[in-house]
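Down below are the structures I want you to see.
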Structure I
Amino acid sequence: MTRMPMGAFISGCLGPELSPIETNFFSEANPWGLILFKRNCDSPAQVAALTSAFRRAVNRKDAPVFIDQEGGRVQRMGPPVPEWRKYPAAEEFGKLYKKCPLHALRAARLVGRLMAYDLESIGITANCVPVLDLPRDNTTAAITSRAYAAVPEIALLLARSHVDGFMQGGVLPVMKHIPGHGRAEVDSHHELPVIKAARAELEGHDFLPFSGFADCPMAMTAHVVLAAIDPDHPVTQSRRVIHQVIRKQLAYNGLLITDDMSMKALKGTFAEKTRASLDAGCDVVLHCHGVMAEMEEVAAAAGPLKGKALARAKAALRSRRKPLPFDQKTALRDLDSAMGMGTA
């Protein structure tokens, strides 16, 4: 089969190594990137082999490999693998900030740098962090511990420090879930949240961290309905929200990636969901499950990465820097001190 141009989608895979069928699919469909989950991560050597195999299949040394390595309950690489430490959730930095802002900012940067050290050394070059959603009393548990703070300015400061650590370690950030998922009361993995807050409330609160991070190279959309702006479509498939709010009001011109097409918040076939998302203005579609029939459907509907979307994808990869010198043992000691508010 003739090799396809680079596709406007990111795929998952089923296990810790690529099957011959997956290798052939990646070689022919040529997805822009790969995303890994816990099912794909057994050891550093194994993950390094997996990321290398993907890049050989698509024949691109700079093909991005993504992961959700947030810390807390959303951490794809961790114990009992001895090389992978358990890291704090974002909310822990927010709690520490109330006691000592300097220690909190320092801890967030150190965690980002340590995680980047774990990731970049085995070929993972992008992490779906920071979570800039602002939690409330009734926010779904799917979001709460993953968010830094309820105050926009504090969330932005902590996210900046966290991301600085990743960027220093050669790992690109993906901010999520733009333009805000914090008011969702149900889990978008299972159903579609409808946020009924007035537009002025959203603009004066929920949107603020994202507007302050317009230079982030990549962003992931929220599978939520913002009823005051577009009551008929989730953000991921809302041309009104993407063009009027994300691109214009928030001045975000980076690469816009959908949240997972497999989530139950979106309705329709995978082809329908993919086309609706791209037609609305998303640049790249994300499909995580690794189910081959679904992957093929997404690939066929997504088509090639081209035009402004291709330019944004290239710009995102250009923003990745070579890791700076780093002493892991010193950083771990400094992190323990910062989280415990001791003296380094």
Structure II
Amino acid sequence: MRVDMHVHFYPKAYMDELMKMGIGEEAGVGVKVPVWSTIEERVAEMDRTGVDVEVIGLSAPNVYFPDAGLSRALAQMTNDFAADICRKRPDRFLALASIPLNNMDYAMAELDRATDKLGLHGLLLGTNINQIALSDDRFLPFLEEVAKRRIPVVIHPMKAIGQDAMPAEDAALVIPTNVGFVFDTTRTLAEMTLKGTFERLPDLTLVLPHSGGAIPFLCGRLDLAVLSRPEGHRLHKLPHLPSYYLKRQYYDLAHAYTKGPLACTIDFAGIDHVMYGTDWPYTNDIRWTTLENNLATYGFTAEELEKVNWRNAAMLFPSLRPRRLPTEP
């Protein structure tokens, strides 16, 4: 069995709204976004690539717009769309709700509606909401409620904070998505860790995209940032080093195209906290092939590969557990 933790979907009605706003068919991610066609076509593609279950959610720009009413409407529309997919093929799809976080009243209401009424399986939250980092204290009441309910949260980068200050040439060089996305994840998670968000909310469980950005590579530096500060520094208020909190999170492998990032992620997070993920449809090219080859030749034991492919995901998403699973010895 294989569960793909990192898959995006774009309903036509959502893309139509983006076109009206002048965002265009690239939706802010630098490549043309394929509009969702049919469940049958998607399942056929899953069968071709050996995926049993996909966990689907919006990518950037998600539902974060200056108009809070529009954000709420798009969240409701896309969550309804995702719920309909899951109702029709509960054996093949799980869905993550989008939340209009630019208005806390709307956000709390949609959290209730998406999880209690629609039965969606978790949340997909951006690293920033209209250039305000998810680590900002204004989002803490929402995260407290999510942690209390033990709802799994998948994080996904948005247009990076400060991106507008980059040289104009960067867009043509695809720097915003290939570098900006990765480091917006890194920055936001470092802030949440060092500010004490994870200490305050021990039941908040995140799935970090793209192998956690640069977190596995830089976490030792975060630990040293604490250890090298004098007593009395605010960082010493944390009872544990940053690595303690970041190792509690989960990491999808939608960045492990070579053995270096794969080894770094597994060495840091441990085999029990990494998950198969492709970033589909953006990996419908050489990146998917290299990811598959890398996983196949890395040297996983059969038990380790099962953890990566589905067992770790089943720890977060109980609905995966009673499904028909491969025969065990």
- Quick one: distance in nm of label points 7 Å out along Cα→Cβ at positions 63 and 223 came out at 4.0 when computed from one of I, II, so which one is it? II
- Message: If mean count of other Cβ atoms within 10 Å over residues 47-54 is calculated from each of I, II, which structure is the one that comes out at 19.5?
- Response: I
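Any idea which of I, II comes out highest on mean count of other Cβ atoms within 10 Å over residues 247-254?
Details: I: 16.0; II: 22.9.
Looking at the calculated values, the largest one is II.
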- Computing mean projected area of the Cα convex hull in nm² gives 15.8 for which of I, II? I
- Query: One of I, II was used to compute distance in nm of label points 7 Å out along Cα→Cβ at positions 7 and 287, and the answer was 1.7. Which one was it?
  - Reply: II
- The value 1.09 for Cα Rg over 2.2 N^0.38 Å, for residues 23-150 alone was derived from one model only; which of I, II is it? II
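Here, each number is a calculation from the coordinates, and none is a lab measurement. Not measured: the values here are computed from a predicted model. Cβ atoms are built from the backbone, for glycine too; each structure is taken alone.
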